[in-house]
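What follows are several structures.
Please treat every number below as a calculation from the coordinates, not as lab data. Please read these numbers as outputs of a predicted model, since none were measured by experiment. Cβ atoms are built from the backbone, for glycine too; each structure is taken alone.
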Structure I
Amino acid sequence: MPTEIKESIKVIAIFDSGESGLKPVRFKWRGRVYPVKEVTYKWHSNLGEARLIHFSVSDGATLFEITYNKSTLGWVIEQVEV
């Protein structure tokens, strides 16, 4: 069952060919670095005027939903599913 988190995180990502080429490589959450071994799904949404890009990613053991806000250029970990 997913656990909602909603915390800011730091992400290393590849920005290639605009929005469609955005790919997270690893992220730091609560002092630990998680490698992104697989992007299982990607989708877009809006929060007011802000365009959000959501990623469902796995480190090989855990599934995370992380979001990139194109307006603030910030990343958030939305939820975790072990």
Structure II
Amino acid sequence: MDLLWIIIIGIVAGWLAGVLVKGRGFGLIGNLILGILGAVIGNAVFGLLNLHAYGTVGSLAMSVVGAMLLLGLAGLVRRAD
């Protein structure tokens, strides 16, 4: 159940990050996939900083931060091409 919840939160986070990071997105499907990966990255970054997110809102915030980081990095890589 945890993996399914991470995927659902990641999809919402990807959409939200795409809205917040205007002009650097990869379309709806690309943002949703990056959101799922961003949920994992956000969890890792928050863990390294010894921060913890509790509840659905905390998980969503953590995932949005991870998705925005990933969208920013992916935008830099895409721009370098």
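Set I, II, criterion distance in nm of label points 7 Å out along Cα→Cβ at positions 8 and 56: the highest-scoring structure is I.
Starting from the value 0: which structure in I, II was helix-only ellipticity at 222 nm (-39500 (n - 2.57) for each DSSP H run of 4 or more, over all residues; to 500) calculated from?
Numbers: I: 0; II: -29000.
Computed on structure I.
Taking relative contact order in percent (Cα under 8 Å, 6 or more apart) as the quantity of interest, name the structure among I, II where it is greatest. Could the numbers behind the result be given before it?
On the way: I: 30; II: 37.
Structure II gives the largest value of relative contact order in percent (Cα under 8 Å, 6 or more apart) among I, II.
Computed over structures I, II, percent of Cα pairs over 15 Å apart reaches its largest value in I.
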